[in-house]
Structure P
Amino acid sequence: MKTTKLLILIIPLLMAACSRPVQKADVIFHNGIILTMEKEGARAEAVAVKDGKILAVGTEKEIKRYQGDSTRVVDMKGKTMVPGFVDPHSHFISAVISSLSANISSPPIDSVRCIKDITGKLLELKKHLNSLPGDILVGMGLDPDQLAEKRYPTIADLDKLFPDNPVVLVHASGHICVANSYALKLAGINEHTPDPAGGTIRRINGTKKPDGVLFENAWFGSISRFAMPTARKIVEKVIGSRAEEKKKGEKITALPADIDVKFGKLVDHAQQMYASCGYTTAQEGSSEAGTIAFLKLAAKEKKLYIDVVSLVASDLVDSLVGNPAFTFGIYSDHLVFHGAKFICDGSPQGKTAYLSEPLLPGSGCQHDCSGKPNISQQELNRLMKKCYQYKIPVFAHCNGDSAIDMYIAAHENAIRELNLPDTNRGSVIIHSQIIRPDQLHKYKIHHIFPSFFSNHTFYWGDIHIVNLGKERAFFISPMKAALDSGIVFSNHTDYNVTPLNAIFTIWTAVNRVSRNGVVVGPDQRITPYEALKAITINGAIEMGEQKNKGSIEPGKFADFAILSDNPLTLTPMQIKGISVIETIKEGKNVYKTK
């Protein structure tokens with residue numbers, strides 16, 4: 001009797017469900033290989049999209065039922081679809097200003113082979129920008145190890161050609177710069193300026209006069225604050241013009257036309273750089289006040305069409321963390337301020353990473369051969385404790401094992417003093433390069449997420465072997481060891497340290513081949529599938545966005561990259577030849593090859 005009554009209640013519901021009309025898709029993608037990244041081997045034949053989200057994934061026959069009269073059907077012509085790449089770490093603002101600076105990288109990134117090539121690039125930039133006396137000239141990607149002279153340029157190379165313009169050359173690591181005398185004067189750096197904590201001002205031999213080469217904190221906070229001024233000046237001009245409008249009681253509607261065009265071009269240029277590489281989510285890896293203003297304006301003016309995840313710089317933690325006027329963790333017009341970024345040390349290629357064992361004699365290092373921290377343990381402890389108190393994710397740049405020790409100690413201190421359980425707090429150690437096996441074990445027990453940097457094995461693997469020795473160099477970005485330990489990780493480009501090429505991160509993770517053809521750590525190579533995970537679902541996990549991104553599943557954002565070939569079926573060395581054909585963000589095309 002009870003069963004009969006239950007059937008009487010259930011049958012109408014089942015009939016209603018069966019008769020409910022199937023939603024019709026806005027777009028259907030079919031006739032391709034779809035790597036869903038739900039699990040290894042998971043594939044589909046077609047995917048339906050509705051209102052920017054994935055409606056259904058399945059076979060051609062299953063997805064056909066979602067096709068309506070107005071559904072747009074995209075034939076992928078046998079190409080491979082993967083989830084839109086989630087950028088684990090780069091610097092979006094560097095892409096913004098890339099069109100306003102000179103690329104002084106050496107092959108295979110660009111063509112610089114000697115110091116004369118650098119000055120030639122700067123003269124071209126000066127002409128291109130119609131620079132006036134006093135306008136700054138910036139070069140990005142300096143790598144003295146690749147120059148014929150095997151040294152840094154100095155004021156002796158720059159002052160004669162650029163007496164009326166400040167010149168700043170930024171090392172490929174972003175942790176060292178060369179400034180001419182004009183730029184040094186603007187920064188207030190002279191023979192009387194002491195080396196700051198965590199930084200070094202290199203001097204002309206036999207004197208106290210700076211030769212123009214500044215390491216770590218010697219250029220952070222001084223020259224770095226005015227080295228990239230153009231985007232910031234546009235924002236200041238906009239804010240200034242709007243303040244005048246407000247003062248006059250005029251209604252503020254849109255940007256002034258001339259500024260809107262210039263501003264829009266800068267933002268679009270950066271987004272196209274990311275979208276052309278398959279990224280649907282970009283990261284701004286360390287946002288100071290000017291960058292935050294720029295990003296907020298870009299979002300407010302509806303200029304963003306890919307997601308931008310911003311990490312606020314450590315010197316803003318005190319003013320922003322816990323401030324009710326500043327919002328963390330909530331997207332607004334494709335922009336989110338996700339967490340805080342600390343810089344604990346320098347770079348291995350710049351010989352400034354903080355190490356427990358010094359660089360080898362063959363490195364040419366004369367002093368500070370174990371590097372030094374960019375932040376004190378006391379200050380790192382204080383800032384991390386504050387972030388944990390307000391549940392703000394902490395991202396820290398740590399290249400050397402001593403810097404990693406500092407971060408682990410700060411984490412342990414914070415959870416102890418705040419009496420918190422040792423659970424996942426969104427803690428990410430960016431780079432995690434010269435790491436020890438015992439530290440990987442601590443990553444596991446403390447739920448620390450490493451974002452590795454396998455591109456180093458190609459660009460600087462040969463240099464690392466000389467500077468660090470094989471044992472340490474071969475364990476750089478130890479992805480296989482992390483996998484074996486059950487540690488989830490991502491893999492990044494750190495643009496503009498290396499080119500913004502997501503496919504290349506797969507290639508370097510799978511092959512670990514250096515410029516000179518050396519396999520840098522053969523036992524740390526991983527499979528193409530695991531390398532693809534590192535920039536899709538694992539990247540989403542790093543950002544706490546795995547419910548919306550990183551795999552092709554119903555309910556998630558329709559963020560896709562369509563590739564020329566399937567990275568899982570090519571030979572490992574062929575992977576770098578894959579190109580991005582199309583990038584789709586929330587169902588809309590944001591990039592397509594011509």
Structure Q
Amino acid sequence: MNRLQVLQSAIAKAIQSEFDLEIGSEDLTITPTRKEFEGDYTLVTFPLIPKLKSNPAAIGKKLGEHLMAVNDFVTNYNVIKGFLNLNLSNLYWHQVLGDIALADKYGYQPSNGQKVLVEYSSPNTNKPLHMGHIRNILLGWSCSKILEASGYEVIKTQIVNDRGIAICKSMLAWQKFGEGVTPETAGIKSDHFVGKYYVLFETKFQEEYKVWQESAEGQSYLSQNRKEGQSDQDFFKAYKNTYFNENSNLGKNARDMLISWENGDNDVRAIWKQMNEWVYSGFDQTYERLGVSFDKLYYESETYLLGKDQIADGLGKGVFYKENDGSVWIDMEDAKLDKKIVLRSDGTSVYMTQDIGTAELRYKDFGVDKMIYVVADEQNYHFKSLFEILKRLEAPYAAGLHHLSYGMIDLPTGKMKSREGTVVDADDLIEEVIEEARKSAIESGMLSDLVKEQQEEIFRIVGLGALKFFIIKVNPQKRMTFDPKQSVDMQGQTGPYIQNAYVRIMSILNKIDFRVEKNIHGYEISGVEKDLVMKLSEFPSVVLEAARTFEPSEVANYCFVLSKGFHRFYHDFPIIKAESEEAKAFRIMLITLISKVLKEGMFLLGVEMPDRM
């Protein structure tokens with residue numbers, strides 16, 4: 001039991017003693033006292049009024065007097081309207097710090113016996129990972145680490161979208177225009193190599209489409225189908241997908257290739273296997289740079305036929321219904337959703353079918369209690385529908401499904417685009433941010449005494465820390481702009497700002513050989529020091545709340561506030577040259593624990609701490 005729980009328990013006992021009411025300490029609302037009022041912690045008495053049948057002032061006065069009479073750690077109190085503000089003793093704060101120091105793995109909870117599966121990244125194998133994937137990956141990874149710290153057994157997974165018409169486009173372009181070149185002979189990172197042919201397909205398709213538009217057939221189609229007032233450009237822009245499916249030779253070739261793949265054609269499968277291996281190799285290099293990994297990979301080529309058994313079972317239970325053409329649907333209008341097709345009239349699957357089957361497969365594989373899908377907010381409606389279907393199918397894990405939805409990520413220059421060759425690749429973004437860290441360090445001259453290899457390692461750690469923190473600190477549901485230059489600002493709400501706090505502490509600790517050999521409980525803690533101890537005490541609850549809400553930004557912002565508090569403390573209070581041995585011992589213990597919590601908190605975000613800055 002930590003000290004705040006001791007306080008909660010004391011208040012619960014006071015309520016029982018004064019009002020003859022047994023109440024759980026977890027049902028009490030206790031928060032740090034606002035700065036404009038005197039006190040350390042505040043009990044909100046409003047929720048107690050109906051139960052205690054008394055007014056807030058009377059409740060606060062009785063509880064305050066009782067707590068002061070029977071607990072030596074409550075030294076004073078005041079009541080402001082419905083708020084009981086409590087002053088806690090110097091000894092209380094020393095004990096809080098001592099509890100943190102003695103904790104084996106501070107901030108971590110024991111196993112809760114539950115399993116959770118987190119799906120993130122899940123790219124297509126027709127191009128390299130891009131900037132949007134970075135936000136997805138960082139959210140998924142940090143969420144996984146936070147859930148582990150909160151007592152869950154976590155399975156990290158992705159489903160690789162390795163089949164379909166988009167994959168066939170890059171395959172066809174390489175087959176037609178590649179002339180046998182490979183990533184090795186081209187000297188290009190292998191996933192970028194495949195992505196080059198996906199872009200090339202689009203380029204060749206646009207050239208073909210332009211020729212068709214200017215042909216007699218295209219002009220005839222335009223004159224017969226253009227709406228009144230519609231320009232030629234607007235018509236052909238709207239007709240593009242139809243042209244691909246009905247008129248395009250390249251479109252026909254790509255569709256034929258997909259059919260051949262589905263029929264198991266050896267030659268097509270050989271190209272598919274080779275190009276996917278190139279992409280996987282490139283993906284693995286990017287994942288390694290980001291410091292992320294997976295426990296289990298699923299492939300759409302192996303799961304795209306799943307779900308039909310669940311559909312048949314649901315038909316028997318009346319969850320689904322058949323239309324006259326044989327297609328299978330579900331009506332979810334009563335849940336403010338719509339009617340969704342789950343099986344086409346020819347018996348083929350749709351994406352919803354696959355997702356139903358894949359969820360069932362994962363449950364059979366791991367027996368998880370929860371499944372977290374990290375997917376962009378364009379799929380919000382899809383996941384609402386999927387979760388409602390699984391609920392109606394009475395899947396045992398249905399209550400534990402969550403869509404960790406996130407918004408788009410832009411650069412200051414504007415929204416990124418895909419398929420025109422201007423997509424912001426993950427590798428390019430990583431390199432750009434490391435370069436910004438390199439420029440900043442060279443300008444400061446702080447690392448000039450290190451050899452080049454040591455400098456480059458620090459640039460890597462600081463650059464990746466800047467990238468990760470800047471993205472994770474934003475609430476996932478918000479669209480955000482990532483500014484590489486701003487992300488390395490040592491004075492902003494950034495990863496390097498927090499890393500600098502850690503480095504500064506380690507620099508102090510490396511200069512001294514000091515052991516706390518005397519009782520320091522007599523040292524009178526200042527208000528700034530008390531604020532830091534209180535902030536340290538909040539770390540476990542911050543981690544638990546971040547796990548409950550699947551919100552890694554809670555941990556990121558906690559680390560920033562703790563760092564900011566340390567920088568202020570460092571500026572105002574001497575440590576090695578403290579005014580007394582007791583002050584020195586206390587402050588060394590305090591900054592030691594700040595460094596440990598910062599390192600652990602940033603670890604949960606996937607951020608390393610450097611030895612130098």
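Each of the structures P, Q was assessed by mean count of other Cβ atoms within 10 Å over residues 129-136; the largest value belongs to Q.
Supply the structure label, taken from P, Q, corresponding to P(r) over Cα pairs in 20 Å bins from 0, in percent with the calculated value 16, 41, 30, 12, 1. Don't skip to the end; give the middle numbers.
Values: P: 19, 52, 25, 4, 1, 0; Q: 16, 41, 30, 12, 1.
Traced to structure Q.
Taking mean count of other Cβ atoms within 10 Å over residues 209-216 as the criterion, the top structure among P, Q is P, with the largest value.
Assuming 28, 27, 12 is Cα extents along the principal axes in Å, for residues 33-80 alone as calculated from a single structure, say which of P, Q it is. Considering all the candidates, the number was obtained from Q. Name the one structure among P, Q that volume of the Cα convex hull per residue in Å³, for residues 401-528 alone of 221 was derived from. Going through each structure in turn, the value belongs to Q.
Out of P, Q, which one gives -18000 for helix-only ellipticity at 222 nm (-39500 (n - 2.57) for each DSSP H run of 4 or more, over all residues; to 500) as computed from the coordinates? Attributed to the structure labelled Q.
When mean count of other Cβ atoms within 10 Å over residues 97-104 is worked out for each of P, Q, structure P gives the greatest result.
Read-outs: derived from the displayed coordinates by stated rules, not from any lab. Bear in mind that the values here come from a model prediction, so they are computed numbers and not experimental data. Cβ atoms are built from the backbone, for glycine too; each structure is taken alone.
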